[in-house]
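A short reminder: the numbers here are calculations on the coordinates, not readings from a lab. Bear in mind that the values here come from a model prediction, so they are computed numbers and not experimental data. Cβ atoms are built from the backbone, for glycine too; each structure is taken alone.
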Structure P
Amino acid sequence: MIRFRHLTLAMIGALAFAPAAFAQDASTDSASGKRFAIVGGYALTQPTKNPQIAGTRTDLDGDGAPTLSASYFINDNIAIEAWGSADKFGHRVNAGGGKIGSVDSQPIALSGQYHFRGADSIVRPFVGLGYYEANYSNESLSGGQRLGVENAKGAMATAGVDLNINPTWFARADVRYMQGKPDVKLDGVKVGEAELNPVTVGVGIGARF
């Protein structure tokens, strides 16, 4: 909860700074017509479901990781975005009030987005829908059993806002919801599905050109 609060404060700070900075540069340049954008940021992910594995209800902790995205704008409002975490999210697996193991995840996604308002508007909300895959690795489980989690695959929905600092630079805040049911195996035998359906909240700084 503290980490999510820090991201919210960062977004508010960017919103306060953006109008003045954009006003200074808007007369000499324009964001309209720029077709490429890259964003570097940081995101927190938190599973929204607790899967039951081999008859045991489990709970996975969330984590944070740096993220990267690259977008191609077909026009000022429609974009195709490739997004992913630049490092792995580490998840502690809990059951019965204590830790029983751990697993890492690293999602990547491709989505179409619609950005509202004009390219030079200071505040530009956007929504998106696409497909993601999350690679799970470094699975470990106490008790000596071998844990395996297949890659998660499914739909991803995105909502966010870009805050123009000037016609080139902008701040971004977004929320992503991913849905999938990867198989979970113990010693090579399927024992359940890890339907985590995580929500990822991120902030970042981007540039368009």
Structure Q
Amino acid sequence: MAEPLTFYFDFSSPYGYLAAQRIDEIAARHGRNVVWKPYLLGVAFKETGGQPLLEIPVKGDYARHDIERSARQIGVPLVWPQAFPFSGVSASRAYYWLAERDEGAAKALARKLYRAAFGEGRDIAGPEAVATVAAELGHDKDDVRTALKDPAVKERLRREVDDAIQAGAFGSPYILVDGEPFWGHDRLDHIDKWLETGGW
């Protein structure tokens, strides 16, 4: 069985949102699975000296335009959250809590959280907001609230963030294909071709 792709992303990343719409479909065309790995760009930025893209003068204006154009191109809704950028800590903890039990359900939650944030412009930053979105998929809100405070879940996210940075992740999306790194939503077509041809 071929190795899965690793999909690093931050829930506050609109380009991550766009990539999340296509990455599993692209991988499946080539008989591959995808391991989703939410992490925290803010921690990576401390290592790399990076900063939120949309806050960079001139470049941020272009990026906002490009994100909106890219959403139209792939046919997904885009509604900017009122508070942006926002913390992805609670969403990431919820993902890893659920992934321990059911990776498919965790991916479904990640997609739902992304859609709530960037498809509907909703707040997903705090624990209550995340629990509300999870409840829309049938998860018990009290279970989610409890999980977000669980020291083991907190430690899992810390470990995953460290592992992402060790793997070279510095942006979102950051995707590894057999050890080959691809950064950005605009590299998904390259990934598709790489998987088709075995690389170049």
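Of note:
- Structure from which 0.30 was derived, FRET efficiency 1/(1 + (r/R0)^6) of positions 174 and 190 (r between Cβ atoms, R0 = 30 Å, to 0.05), options P, Q: P
- Source structure (of P, Q) for helix-only ellipticity at 222 nm (-39500 (n - 2.57) for each DSSP H run of 4 or more, over all residues; to 500), computed value -15500: Q
- Computing Kirkwood radius over Cα pairs in Å, for residues 70-157 alone across structures P, Q gives 15.5 for structure P.
- Structure responsible for 24, with relative contact order in percent (Cα under 8 Å, 6 or more apart) calculated and labels P, Q on offer: P
- Structure responsible for 16.2, 50, with Rg and Dmax of the Cα atoms in Å calculated and labels P, Q on offer: Q
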